[in-house]
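Below, each structure is written out as structure tokens.
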Structure 1
Amino acid sequence: MVAMSKIATGNGHGENSPYFDGWKAYETNPFHPTERPEGVIQMGLAENQLCFNLIKNWLIKHPEASLCTPQGVNKFKETALFQDYHGMPEFRQAVAKFMGKVRGDRVKFDPDRIVMSGGATGAHEMVAFCLADPGEAFLVPTPYYPGFDRDLKWRTGVELVPVNCESYNNFKITRNALEAAYVKAQEANLRVKGLLITNPSNPLGTILDRDTLKSMVRFINDKNIHLIGDEIYAATVFMEPEFVSISEIIEEEDVECNRDLIHIVYSLSKDMGFPGFRVGIVYSYNDSVVSCARKMSSFGLVSSQTQHLIASMLSDGEFVDNFITENKELLFKRHKYFTWSLSQVGIGCLKGNSGLFIWMDLRKLLKEKTFAAEMELWRVIINEVKLNVSPGSSFHCEEPGWFRVCFANMDDHTMKVALLRIRTFVFKNNEAMVPLKLCRPSSLKLSLSRSLSRRMESPGIMSPHSPLPQSPLVRART
């Protein structure tokens with residue numbers, strides 16, 4: 001047999017992670033309400049299916065946006081022919097305007113700095129290629145998206161150094177944690193080239209506050225390293241406080257910043273629910289990075305047909321305004337119902353205001369405080385409860401017992417089935433939980449011990465006694 005390359009035959013893709021194992025369990029036995037009612041429900045996929053009716057309604061009203069309709073076919077030839085890898089001007093202009101709109105029009109983006117890529121996956125690899133040589137490193141606060149181990153490392157040879165964040169302060173990124181990771185990298189003879197942050201956070205469903213962002217800008221300036229801001233969930237912030245982009249921070253007068261060190265990764269996969277369109281964006285304030293990334297984009301262009309559709313859609317200002325508002329309200333309502341339902345059976349989660357998932361706290365269900373116990377619990381949830389949720393260890397969380405659960409990638413019926421399975425599981429294993437008692441036939445009430453009550457009502461944990469969050473959108477309409 002002819003030998004393959006070391007990269008091709010190595011484990012760099014990271015498919016040996018339980019994060020991907022859960023997907024395989026779902027793919028072999030996917031839930032269907034009638035054909036496979038006992039199948040695995042996919043709760044490991046961060047996908048926004050709540051906004052599809054908004055998109056569908058627009059498409060019905062604007063058939064000319066598609067090249068495969070009588071109204072749009074006249075644009076077929078010019079769109080089907082060769083397109084420069086800079087991207088269609090109208091596409092870059094529309095995306096730049098949308099990025100500003102998502103950030104409350106508090107900052108403007110230059111269309112000439114928009115570089116296309118095949119989804120955020122390709123965009124991250126592109127940035128890593130531009131900024132670091134094989135064997136050099138990026139700092140990444142934990143917990144972080146498992147795909148980073150593939151996207152940034154597999155083909156580039158770049159290393160990732162975790163910045164350990166902990167639950168006692170709601171996984172806040174501190175200057176001390178950054179410094180400790182930087183020193184650890186140096187001790188391992190790794191040259192640190194940058195810091196990668198995800199804001200809003202995947203998997204936490206939280207945003208970085210202004211002071212934390214300023215602290216990180218000061219840190220990267222002091223070290224003369226790059227800052228990559230993954231902001232692909234920017235339009236999923238459904239509740240106060242509002243999202244603050246790194247692009248806003250560097251505009252502030254009290255922040256000294258070498259803009260050549262600042263780069264943003266964006267996509268439409270999460271904010272608009274278009275992962276299949278593979279629309280990834282690199283936005284860099286560094287001219288050399290823009291130039292290099294644009295050359296690389298020829299390996300992962302967004303199809304011209306997709307560019308045409310996106311440009312048409314995002315150029316419709318009324319649609320964009322309505323979409324941003326209604327999408328947030330849909331996410332808020334689903335998040336509120338999902339977290340409240342969990343609270344009724346004694347399951348808390350980190351207080352979040354963004355994303356397509358929650359950071360669920362199952363520490364009380366662990367037989368012991370170890371990652372082995374976390375994996376044992378995860379296997380029960382996958383194999384017996386038939387829910388694909390992702391264990392915290394796959395996100396490099398330093399504390400066992402946390403799980404990411406996606407809530408926006410399913411219809412209402414599937415969500416209710418999933419919640420019923422969770423309720424049944426908790427009843428079955430209630431000796432590991434706090435005492436439960438039935439208060440009404442249709443609902444559950446939790447009796448908390450004082451110690452557990454105090455723990456769950458700590459500032460970052462939503463509990464059965466936590467007040468339900470109020471969306472500013474809901475308040476404005478009532």
Structure 2
Amino acid sequence: MLPLDLKEFQEKVSTHLRPWQRSFQFWVRAVDIYTGYKVFQVRVNFEKDAQKREAMWEKQHEVAADKIYNMCSDLGGFFLKVAQIIGKPDLAPAAWVRRLVTLCDQAPATPYNAIKVVLEKELGQSVDELFDRFDTNPLGSASIAQVHRARLKGDKIDVVVKIQHPGVQDLMMTDIRNLQAFALYMQKTDIKFDLYSVTKEMEKQIGYEFNFSREADAMENIRRFLYENNKKTPVLVPRVIRNMYTRRVLVMEYIDGIPILKLGDEMAKRGINPGGKVAAAAKQNILKSLTLAYGQMILRSGFFHADPHPGNILICRGSEVALLDYGQVKDLPEQLRMGYASLVLAIADNDPIKASESYRELGIDTLSKCEDEQKEMLRLAQTMFDTKLPPGVTMLQPFSEESSIKKIAVQAFPEELFSVLRTVHLLRGLSVGLGINYSCAEQWRPIAEEALYLAGRLKDKDLKRARRRGIFQRLFGR
């Protein structure tokens with residue numbers, strides 16, 4: 001009995017120490033990356049030649065990209081989500097994007113034997129009793145769960161079985177608390193933005209992701225909303241298999257499609273020039289479908305899918321778009337939904353006064369550090385809440401002295417608005433990745449007007465005037 005007791009003791013000690021080991025690994029790596037950039041900023045100032053400075057920056061970004069990639073890949077869990085957030089073409093240096101974009105669905109898979117135990121315990125039957133076929137190799141593995149293709153007993157249609165990794169919740173909560181501490185430091189030193197509130201909302205949203213019963217309800221609600229409010233739904237939503245979901249297992253309809261990151265390769269295979277007119281039209285349709293779906297969810301319903309990173313988007317036959325993974329959803333309070341509708345109109349109308357008013361209505365507390373405050377406030381609104389980058393901006397650089405966040409400090413940011421911010425930034429990352437610069441605010445204008453009109457915030461005459469102004473701007477530009 002002694003060896004068994006010793007083994008049990010060792011496992012308990014290992015489990016207890018694991019969060020501490022993980023925290024240590026994060027801080028050693030995070031401090032190394034951060035200090036590397038701070039030392040480099042001093043060194044690069046001694047180089048006067050602009051081309052040499054640019055080459056030095058590119059080399060520094062490549063070194064940092066390898067370190068960030070290794071940290072996110074080795075630690076997995078929550079840091080895979082961090083990679084999804086920062087590894088976008090409009091936000092991060094190109095070297096970061098090249099490395100981090102491959103981490104979307106590359107979490108280590110849990111061995112089948114361990115997954116089988118979770119599956120059978122949750123559903124109360126053996127795999128053989130439930131399925132005619134169950135692929136032991138997962139279709140993909142992400143930070144919280146992995147998915148397997150299967151076929152239910154006596155059925156002819158394939159399903160997807162989503163199963164939670166054992167023990168992942170405690171590790172991810174450790175990760176996010178470390179990130180919160182780092183965010184507090186960053187907002188006091190380099191980035192004048194309320195990053196801590198953002199990480200608190202992330203903690204709340206990720207906590208929800210561990211409840212697959214909640215995800216099943218969210219998926220059904222969004223599916224019903226989109227299918228009932230359109231002649232043809234802008235995006236496909238998987239159907240939940242009734243009575244086949246629990247807190248840690250979710251069985252849903254299988255949708256056949258190509259991950260959006262592989263769209264260019266698939267076009268090339270079919271003899272379509274990825275940079276040609278046919279490909280451009282297909283990409284436009286894909287973005288139009290996604291944008292319409294999100295405009296309706298956020299502004300008309302207030303209940304929306306809040307995680308449109310590339311790993312959750314499939315392209316199906318006929319350029320149809322499927323939206324997967326409803327673990328992160330947000331039910332936006334009515335006041336914020338109306339405030340955001342007003343901000344959408346301000347951005348679409350290029351109206352700095354209305355943008356400032358909308359910021360106040362949303363509870364975004366700012367401190368100006370520039371002369372032309374209203375102009376910079378509109379630029380900040382465009383940077384934060386539109387997919388089209390402001391004029392002259394090709395990539396967001398929050399450390400730059402010319403950055404809007406440097407000129408206008410965001411002292412307080414409503415936690416519940418973070419999901420909207422993150423969603424818009426992920427849509428922008430997709431648009432930049434597809435090579436299409438478009439404004440979601442301009443496309444959402446009619447939906448925002450409708451939302452404000454139904455709430456009694458826009459009168460008939462105001463609505464007609466707003467629509468005339470929108471038509472004029474579309475015809476003649478701003």
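Taking mean count of other Cβ atoms within 10 Å over residues 50-57 as the criterion, the top structure among 1, 2 is 1, with the largest value. Which one of 1, 2 has helix-only ellipticity at 222 nm (-39500 (n - 2.57) for each DSSP H run of 4 or more, over all residues; to 500), as calculated from the coordinates, equal to -18500? Computed on structure 2. Suppose FRET efficiency 1/(1 + (r/R0)^6) of positions 98 and 250 (r between Cβ atoms, R0 = 25 Å, to 0.05) works out to 0.15; of 1, 2, which structure was it derived from? Answer for the origin of the read-out: 2. For relative contact order in percent (Cα under 8 Å, 6 or more apart), the calculated result is 21, so let me know which of 1, 2 that is. Only one of 1, 2 returns 21 for relative contact order in percent (Cα under 8 Å, 6 or more apart), namely 1.
Assuming 3.7 is distance in nm of label points 7 Å out along Cα→Cβ at positions 226 and 362 as calculated from a single structure, say which of 1, 2 it is. Computing distance in nm of label points 7 Å out along Cα→Cβ at positions 226 and 362 on every structure in 1, 2 gives 3.7 only for 1.
Only the coordinates and a few stated rules stand behind these numbers; no lab work does. What you are looking at is a predicted structure, and each value in this text was computed from that prediction instead of being measured. Cβ atoms are built from the backbone, for glycine too; each structure is taken alone.
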